[in-house]
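Enquirer: Below, each structure is written out as structure tokens.
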Structure P
Amino acid sequence: MKSGVRWVDKLREADLYAPVRDFLVNLGYDVKGEVKGCDMTAVREDTLVIVELKRSFNAELVFQAIERQKTADSVYVAIPRPKSYTAKRWRDTLALAARLELGIIVVAFTAAGPVAEIACHPREYTPRRKTNKRLAILREHNGRTGDRNTGGVNKTKLMTAYREQCLHIAAALEERGALTSKALRALGTCDKTAGILRRNFYQWFEKIENNDTKEKSYRVSEAGRAALAQYGGLTEYYKSITKASP
């Protein structure tokens, strides 16, 4: 073990997220956490990299990483830097990762802060990929505004692309008042606006019937206003889009 490196006994998987994210961002990747079950996704041009975070290199991590190879161009596993960095077991771990065509990122927790580095790159891997799952991950990644989830965190409400779409609609309704789905679409909400309003999954909307025109308008419910307050930064972003629309 190199001098200056200290071990954190009660480390969480989520503690690995920020240093690995920052490392990949510096390499030019767009990084997001918790995308379709993946701890971390990183996209640069048309390349999809998936990173799984674990406290140690174990069988569960290997099985998870192999499954990710069916959808990603490259798969890395991120773990804390082992205490015995040059021990035989670590060399065997690197050899196993090479045979499995996986990359390893290690995070050292130093006095100056956590530092991520690549211990080994994956070799080129050309399996038969699950195209639909790959496209689903990319759609979810690209459908989110910014990085609002921390990879490795469990039992936490995630900011999904669908939740963002609902929030955009709610923000537009609070800004402009009751509107039809067609009027909302004109303000820049998603193509699925009508379906989202009909389903009303989060109970954020209230339907208003117009007996004269038979058009259905919607307004924000109490639950919707609470959600807008909860996600204040994103709410203001979508309200600014609405204000800029004619």
Structure Q
Amino acid sequence: MEKCLLSIDWDYFIKTQKQNWGSHLESKKTAVDLWYKLYFQVNNRGRSIQELFELSKDTNVFWDKMGAIFQFKQNIPTYVSDSHALSYRIAKDKGLNVVYLFDAHADLGYGGLSSLNFEVNCANWLGKLLKEGLVKEANIVYSPFTLERPEYFADINKFYNVRYLSPTELEPVIDVEAVHICRSGAWTPPWYDDQFVEFVKGSGLLYQVINCPPRKWNPKSLSFATQIDYLLA
């Protein structure tokens, strides 16, 4: 019997220039400090970092579209976190065996099969679920803004049941046992956090927040000394 986890990363909706923004590491340094550092670096070149990012208008219609594809059970467990690695724990603890992932990253493990030998993290949680036999099928719906390609994971695709689908290829109605909405602060700008909260509330689901602290974003209020500290961090 299929028991599905619907896992959604906020970076699915964020378009960036073709720079390597973000990090595969997660901490306060990458979720907060790094964004200030990038802000001041770009500002010192006479540009605004906000101009390099764009939030998709699909955030306004996403849940309506999902309602036509996925069946959400009454009082479905729904979680909000900063780290996507929480999806591993949700799937394992609840005995879920199928994942539908909306993301700009596949989270299968970067570095081939050997990356699945590392501890669970935001970059390999889905690959770990497959390797450990906890999940029998992974369905990845890439963001239209992703820079990844399925062939980047050729070795993993060969060994495990991984499907790469477009939203139009999803067949309704898919029963969902749990939902996870992830902010991924190391990849998503803090100036979109208010929109993230609106997006979560727009789901209409009763959710639990697990380790997703608010981020204060006010670079113009920082002293010159603090700016230097961020630039040197």
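Any read-out appearing in this document is the output of simple, stated calculations on the displayed coordinates, not a laboratory observation. Computed from a predicted structure; not experimentally measured. Cβ atoms are built from the backbone, for glycine too; each structure is taken alone.
Enquirer: Upon calculation of mean count of other Cβ atoms within 10 Å over residues 50-57 from the atomic coordinates, which of the structures P, Q produces 21.9? Present the calculation step by step, with values, prior to reporting the outcome.
Expert: On the way: P: 21.9; Q: 13.4.
The value was obtained from structure P.
Enquirer: When you work out relative contact order in percent (Cα under 8 Å, 6 or more apart) for each of the structures P, Q, which one comes out largest?
Expert: Going through P, Q one by one, relative contact order in percent (Cα under 8 Å, 6 or more apart) is largest in Q.
Enquirer: When Rg/Rh (Cα atoms, Kirkwood Rh), for residues 130-193 alone is calculated, the result is 1.06; to which of the structures P, Q does this value belong?
Expert: Details: P: 1.06; Q: 0.99.
Only structure P yields this read-out.
Enquirer: Among P, Q, considering only distance in nm of label points 7 Å out along Cα→Cβ at positions 138 and 178, which has the greatest calculated value?
Expert: By distance in nm of label points 7 Å out along Cα→Cβ at positions 138 and 178, the leading structure of P, Q is P.
Enquirer: From which structure (P, Q) was mean count of other Cβ atoms within 10 Å over residues 66-73 calculated, if the value obtained is 15.0?
Expert: Q
Enquirer: Please state which of the structures P, Q yields -6500 when helix-only ellipticity at 222 nm (-39500 (n - 2.57) for each DSSP H run of 4 or more, over all residues; to 500) is computed from it.
Expert: Numbers: P: -11500; Q: -6500.
Traced to structure Q.
Enquirer: If P(r) over Cα pairs in 10 Å bins from 0, in percent comes out at 7, 27, 26, 19, 13, 6, 2, 0 when worked out from the coordinates, which of P, Q was used?
Expert: Only one of P, Q returns 7, 27, 26, 19, 13, 6, 2, 0 for P(r) over Cα pairs in 10 Å bins from 0, in percent, namely P.
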